[in-house]
1. One of 1, 2 was used to compute relative contact order in percent (Cα under 8 Å, 6 or more apart), and the result was 36. Which label is that?
2. Quick check: 3.7 is what I get for distance in nm of label points 7 Å out along Cα→Cβ at positions 21 and 45, calculated from one of 1, 2. Which structure matches?
3. Could you figure out which one of 1, 2 the value 1.4 for distance in nm of label points 7 Å out along Cα→Cβ at positions 29 and 53 was computed from?
4. Using distance in nm of label points 7 Å out along Cα→Cβ at positions 13 and 61 as the calculated read-out, with 1.6 as its value, let me know the right label among 1, 2.
5. For Kirkwood radius over Cα pairs in Å, which of 1, 2 scores largest?
6. In terms of distance in nm of label points 7 Å out along Cα→Cβ at positions 5 and 69, which of structures 1, 2 is highest?
7. Given a value of -11500 for helix-only ellipticity at 222 nm (-39500 (n - 2.57) for each DSSP H run of 4 or more, over all residues; to 500), point me to the structure among 1, 2 it was derived from.
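Nothing in this text is a laboratory measurement; each read-out follows from the coordinates by a stated rule. Please read all numbers here as calculations on a predicted model, not as lab measurements. Cβ atoms are built from the backbone, for glycine too; each structure is taken alone.
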Structure 1
Amino acid sequence: MKRFDLRYLKNDFYDRMLELMDKQIAAEEVAIIIFEIGDFDNIQKSADVIYEAGYTLMNSIKFTEVDWTLVVKKIKPEPKIVEQKEEEKGDE
């Protein structure tokens, strides 16, 4: 498990977060990533970025009044439930 503090990047932490996950986290290892909340859109966007990159978001919690923490495991995520329901509708 490794911890990365990306608060200094403000709203521009996504590329660095993915770079760290790609290069410094081994398969099935867990990373703890801290970023500054800034705009609350960053919270949902960070979850979407993690999912789209092929990692599993294990937890997403408020760390302090201005900081947010992600716990990410470097394994393929399970399919989103929404996607499964859409596929079922297409089969009808």
Structure 2
Amino acid sequence: MDKSLERSALLARRAAHWRATRRLTAILLLVWLLTGFLTVFYARELLHLNLFGWPLPFYMAAQGASLIYLSIIGVYAWRMRRLDQAFRDAIQEQQA
């Protein structure tokens, strides 16, 4: 394959990888924002909702938010590992 074609293919793959990374980060930051902000902002309105016998705002402040934050980290690590592996495989395939 021509060097300029290889270079343009590499740049296209890098751009696609970066778009996927930014999209994942934006989605997870939105989940983080909604978890941290909305449960506090709407705490009075959410008092009638119970989770395991506790009011939802209390549960989110005591347990739920921490669990959601940990799951955000886990999802990010899992998905980025897959995205990076796919990018690495595409680069190795192109070089072969």
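1. Considering all the candidates, the number was obtained from 2.
2. 2
3. Clearly, the read-out refers to 1.
4. 1
5. Answer by largest value of Kirkwood radius over Cα pairs in Å: 2.
6. Between 1, 2, the highest calculated value is found for 2.
7. Answer for the origin of the read-out: 1.
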